[in-house]
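Pasting the structures in now, so scroll down.
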Structure P
Amino acid sequence: MQDIEIKKEEQDFRTEEAYKTLRTNIEFSGEELKAVCVTSCIPGEGKSSVSFGLARSFAQNGRKTLLVDADLRKSAMRSRHKRGKVRYGLTNHLAGKAAFSEALCATDIQNLYLIFAGPVPPNPSELLGSGKFRRMMEEARKVFDMVVVDTPPLGSVIDAAVVSRCCDGALFVVQCGAVSYRLARRVKEQLSAAGCRSLGCVLNRASLSGREYGYYGGYYGSYDGS
């Protein structure tokens, strides 16, 4: 197992409360829910930030949590959330070059573990759709209380739908004003076609003023603090 330090990022009270609310909503979705994938329509909507914030919230609540960076094409995790070198990642494990325990990273946040994406492969969809990935997820369920999987935008590539087959539910991150209703609906339909339960939508980077959204909008603010 690899040991890493997480880059410290200051979050205001409203952001912390938003992640706690999101975590609580997922916890009330059923005891059987142990693996959640997170996707979006297009790049830049904040799905990786939501994945990390959600995983950290579960860990801070005492649940042993694994965050899997399954965005093999363009990972945002590797540069944003770690200090130090990581030798093995998800692609190393799926390609048979590293054991699950070797790809696993223990962080300096209690109860939080990560698997980073690793080197960019020529065949991301095939690796994620392989029996090796499914077996890894089955092993992770036995070891961890919660598994959060960050996936590529489903409006761009099919990877998230492939990953969702190994998860109990999916969260859909939408940046306010960034995508059309038609595209958002198409992405949701793709998740449904993959047989994955939709847990709901996270509206990200919204300007939640009291005038527009009422008292609770002004109180909680946006999910990423913007």
Structure Q
Amino acid sequence: MTGTAPIAVALDAHDLETASAWATAVEPHVSTLKIGLELFCRFGPAAVASVRGGSRIDLFLDLKIHDIPNTVGAAVRSVARLRPTYLTVHALGGRAMIEAAAEQLPDGKIAAVTLLTSLDDGDLAELGMTGELGDAVRRLAVMSVSAGARAIVCSAREVAAVRAEVGPDITLITPGVRTAGAEAQDQARVATPEQALSDGANLVVIGRQITDAADPGAAAASLAAGIRRFRRASS
């Protein structure tokens, strides 16, 4: 949305009333609302209708779909009518799976999740993946874009390397973003919004720092103002 900050607010609420209230509070300040697995699995398409309302704000449907290509294609086709701007699938599902997803979402962007920001090098080794985590993220991003993904989800620590590989036309989304001094919580690879954007991210995902605040709207406004100040100083 024009005039708003490139923030996707993660609406990880237990009920529609809370999610809708958060959406209403933050909408004037951010570009995107993110609906994740908990809310969508509990309420389905009603979650989208509740948080989006009649607005034209971008919708990030973060379902992280991962299955055989035929099943993924059918799943994407079933949610395409909700008009998500972004819909996530796991890059580890492979080329054919991503191609099947992209084919069924012509009016939105399939966003390939490289490696979850809760993972670190030790987790990668336990999963049997050799090499450094950053290299794995880069390889998954390149494969995903060649298969039709138009957005990539990666941590801010990898975003500069991914940008160098995929070029300027791919949307890079960075979760695990917090302002300096905020708790990392269950994220292993975190960064500030300013760092993520400076390194090449287009959209930063922020959840609990906004939604756990006493006034989510004020928290979103403060974060948005900080990003605007950073951009002015950097221009």
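Computed from the coordinates by the stated procedures, all read-outs in this text should not be read as laboratory data. Being a predicted model, the structure only gives us computed values, none of them experimental. Cβ atoms are built from the backbone, for glycine too; each structure is taken alone.
Before moving on, here are some points about what is shown:
- Rg and Dmax of the Cα atoms in Å, for residues 94-157 alone derived as 12.6, 38 - corresponding label from P, Q: Q
- When FRET efficiency 1/(1 + (r/R0)^6) of positions 62 and 118 (r between Cβ atoms, R0 = 25 Å, to 0.05) is computed for each of P, Q, the largest belongs to: Q
- Look at relative contact order in percent (Cα under 8 Å, 6 or more apart) for each of P, Q: the largest one is in P.
- If distance in nm of label points 7 Å out along Cα→Cβ at positions 6 and 134 is computed and equals 3.2, the structure in P, Q: P
- Origin of the value 1.09, where Cα Rg over 2.2 N^0.38 Å, for residues 126-205 alone was derived from one of P, Q: Q
- Highest-scoring entry among P, Q, by distance in nm of label points 7 Å out along Cα→Cβ at positions 22 and 46, is Q.
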